[in-house]
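Values quoted throughout were computed directly from the atomic coordinates according to the rules given, and no laboratory measurement underlies them. As the structure is a prediction and not an experimental result, all values here were calculated from the model. Cβ atoms are built from the backbone, for glycine too; each structure is taken alone.
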Structure P
Amino acid sequence: MKRVCVLIVAVILWGKVLYAHHGVASLGAAGLEGPGAPLETSSSAMLPTGSMLLYTKLDYVDWQKFSFDTFPDQKDSYYFFMYGLGFGLKPYLGLYAFLPFYVKKEIKTLSGDNTYMYTNAAFSDISLMMVLGFKYYNGFKLVPRKESLDDMMDWHFTVYSGFSIPTGNPDVYDRARDTIGEFEPDMATGFGKPSVSFGISATKQFASFPILTYTMESNYIKFFEHTYEFKNPDQSYKRYKFGDEFRVNSAFTFRMFKLPQKKMRFDLSLEGGYQQNKRDIDDSVACTGSGGKMFYGTVSLRLYYKAMSIGVGIKKPLWTELNEDKEQQGGEGKENKRIIITVSSLI
């Protein structure tokens, strides 16, 4: 049987803690006849050996708003842009680099009913990732160089790990109300210290119903304490640690139609994602108004054309159990919606 020509779609936003200041890995692949790739959940398909992936992603977040009597300062919207490069080193080994650009907007009360918009926009921390792929057929084995259409329907898995490099600026402070500046780590675009992540994924295209693909993923992101330039009232430097994050995602992807003569394919994905955020730590004290549990639902469409792909989806919180729900405006689980757009090309 002929070899499947694989089109890779890979997108990443490192972490999403209390104020969604970083993102989570989502790697995927699909061809005209291969398994489907969800928008948020990482697929287990690998980059072809010697190929390069170029992609960009926008994750737009619109936060729920409340009375300014309750929240004098409120997160308005975030724009997460992601630029990525992937390389297929081996059939079973892929390497990735990601450069994020964040735009964070917050409505702040100046005096009385007067408000102003505080915006911080800059490149964030560079991230690097390595992905190892394997499959199960009469035992576990590394992904081979060539796979037939039947081979692609076997269970495929990945294990992956990565880290961020603190190239962004964590020490940007709003001075509109205070000449010293106001400490808001969630509004920064850099995080001061590296983060590390690791995860697993599993993908299965059903032989009895090949237009359907099931994908599952779980990952953990670990953050470390950073000492900022900002000084406390006692003149000690502020120390802050973002809460670690744990996720379990699951997705069903349906191949709606394909036009082999035009090298086109159109998919629909339905995804569910459980997320647990630990509390942030401020000067060794656990922060109130941070952390919790939530479950998201995502509906997305993806169009493949030759070596390019465009994906569009809407993500909304369906259930939340935040630690201090009434204090967490602008925290994850308090989105009106997230709009996700990806564009990628395989070289």
Structure Q
Amino acid sequence: MKITHIDKWQVVVPIAPDALNSPEFDPLDEDLAFFWKTPKHIIRVHTDDSGIVGIGESHRGCPDAQMQQAIDRITGMEVHDINLHALPIPMGSAYGAMEMALFDIVGKSLGVTVARLLGAQVRDRVAVDYWTARRTPADLARKAKQGKELGFHGIKIKCALGDPNVERLQAVVDAVGPDFKVTVDPNCRFHLPCHTIAFADALGELRQSVAVFEDPVPKDNLDWYVMLRQKLQVPIALHLGSGRAVYDAVRRGAVDMLNISPYSMVEFVRQCYIAEQAGVPVWHGSGVDLGILDMSYVHACAAAPAATLPSDIVGNFVRDDDLLVNPIVIRDGYAEVPDAPGLGVELDEVALEKYKVDG
């Protein structure tokens, strides 16, 4: 089965209204606003078997030249001559998009899910939490209620030093109870261990509602994370993307949990094996993406025994469209792995036309 040609588009799908910050925080997040306007690539890989095509999605900001280079390299190749676990193109966002499209093709040709091709499908549903950015306490309480009504068991929030963080946690507990867990993600904006420790101490009994502190301080100082694990009564996580970084973090005892999000499904599963050997549970991070990339996360988590924590797979709840004919099924806080072969999703060409932009 030969690859005959590959379609590519660039798309910008806006964030849905009321998905990010409370209005009070919008002016402080101009960089984040730019992030949402950065294009993604969607690709569709055709084969000489007219019934089999594969689809892929890049992360934001993938250079068009990088995607075209990957397309030129793969076009004309025999699919079954390609090592899916080491594609003959440079690693990066174009790699990830091409990887999922090729896995989609091979899965369809063999009648198996992408999760099975990644090694072994160990689960048929993947835990997922709700997600939002920086909000006032009252507004966060409203979003927590919304998430609980949708069936989620927790929520990930963005925050910064100086925000009303204790009040936020109190508002969530008052609204939905302490069993609805909050992942606190300041993107290193607590700056110093002393600030992180002071916040944790100020929480008091509210600590029981915290699932984890993710990236509270700069990630290049593992000594700080080792110390925080000793000092805090809440779990600590790092958001990492390389096997070396994962190895160093677990070897040093710097984390209780890991958020892993490399550009490759295969690499995610590999990094999860490293974490598994150290007894460290994992979730899959995201850029609050579209449906194809989100579904690749579902399959990767379904193939990784260590990926037991709720992942960031909520693009269809916070974007104007996911570009799928049928959205990912999420019930009771779990995303279901499709029974259909390959990725198990179909590109919505009408939505694609609506959101495509000039490259």
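Structures P, Q were shown, and helix-only ellipticity at 222 nm (-39500 (n - 2.57) for each DSSP H run of 4 or more, over all residues; to 500) at 0 was computed from P. Once distance in nm of label points 7 Å out along Cα→Cβ at positions 78 and 326 is evaluated on every structure in P, Q, the highest one turns out to be Q. Taking Rg/Rh (Cα atoms, Kirkwood Rh) as the measure, the highest value among P, Q is held by P. When mean count of other Cβ atoms within 10 Å over residues 54-61 is computed for each of P, Q, the one that comes out at 20.1 is P.
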